[in-house]
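Peer 1: Given below, in the form of structure tokens, are the structures.
Computed from the coordinates by the stated procedures, all read-outs in this text should not be read as laboratory data. Only a predicted model underlies this, so the values are computations on that prediction, with no experimental measurement involved. Cβ atoms are built from the backbone, for glycine too; each structure is taken alone.
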Structure 1
Amino acid sequence: MRMPTFAPGFRLTTLDVIVLFVGAIATLVLACMTWWWGFVVGFVLGHFFLFCNVFRIARSLELVWAGVFGVLACGTIAIDVPGWTITSAVSLAATVTLVIVEMQKPSYHGIGWNRINPELPVWWDGQMANPTARHEAT
């Protein structure tokens, strides 16, 4: 098993660029057909970028956001309640809340980690020294 590499901060892989490129095209094409189709794809794509590349939040928090957005979007699509304005506002509030929660963790390794979490290298070394903790780390 390969040892993880300490590489905190902003991250952008070739696969990320491909996903963003294809997603941006899909957003534009779908928005030309029905505006909210493009909005949904673009909104989710933007959050993928923020959560995976900029703030690098834990998977469990990504799933919380996906659940919040999914429930609100389904309600809006099915019965037009709560509507796209409220869906967007609540989802953005959830985004800010989840990013703040992530930044409070000793494992925060997203953008600005060296100012927000200067003890990250110490935490990382502790995780690498304890194989059990490595699987529990978020």
Structure 2
Amino acid sequence: MTALTNRTTNTSNKVVGGIAGGIAGGIVFGLVMTMMGMMPMIAGLVGSQSAAVGWIVHLVISIFIGATFALIFGDRSTTYTTGLLWGLVYGVVWWVLGPLVIMPAMMGMPLFMFDSMTLVSLVGHLIYGAVTGLVYVWYISRG
């Protein structure tokens, strides 16, 4: 096996670990959002009001974010502690990007709007990031 093949395999394995983490984090965060009735709002990103569509959109986004976590923080996330910490950092990054910038811009709402739901969203994104980072490390450590 060549060095390039090893690097490609390692990158692929990291991305799969990130996707696994993203799905796990997405399910946990999605359950919180479902309890709060937020899935129809997520579905609004694609012009729907269906909670089922909201789940699909949410999980697709979660997979993308998990894969990019692996590419950006994979080399730094070698222990459960570092995976947790980088996951929390990435959760905050996506809390700013998602509900404060991208989603409002797509839905014609003001950017950086803060209300009680904003703090709930922060907690949800922190949970998402923590689960994503921890599951990523678990997956990678399996060999």
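Peer 1: Which structure, out of 1, 2, was Kirkwood radius over Cα pairs in Å derived from, given a value of 16.7? Don't jump to the answer; show the numbers that get you there.
Peer 2: Numbers: 1: 16.7; 2: 15.4.
That value comes from structure 1.
Peer 1: Also, quick follow-up: State the single structure among 1, 2 that was used to calculate distance in nm of label points 7 Å out along Cα→Cβ at positions 48 and 88, giving 3.5.
Peer 2: 2
Peer 1: With FRET efficiency 1/(1 + (r/R0)^6) of positions 16 and 120 (r between Cβ atoms, R0 = 35 Å, to 0.05) derived from the coordinates and found to be 0.70, which of 1, 2 does the value describe?
Peer 2: Derived from 2, not from the others.
Peer 1: Taking mean count of other Cβ atoms within 10 Å over residues 32-39 for each of 1, 2, which is largest?
Peer 2: Of structures 1, 2, the maximum of mean count of other Cβ atoms within 10 Å over residues 32-39 occurs in 2.
Peer 1: Of structures 1, 2, which gives 3.7 when distance in nm of label points 7 Å out along Cα→Cβ at positions 56 and 80 is computed from the coordinates?
Peer 2: 2
Peer 1: I would also like to ask the following. Matching task: -26000 is the computed value of helix-only ellipticity at 222 nm (-39500 (n - 2.57) for each DSSP H run of 4 or more, over all residues; to 500). Pick the structure from 1, 2.
Peer 2: 2
Peer 1: Going by relative contact order in percent (Cα under 8 Å, 6 or more apart), which of structures 1, 2 comes out largest?
Peer 2: Values: 1: 24; 2: 36.
Across 1, 2, relative contact order in percent (Cα under 8 Å, 6 or more apart) peaks for 2.
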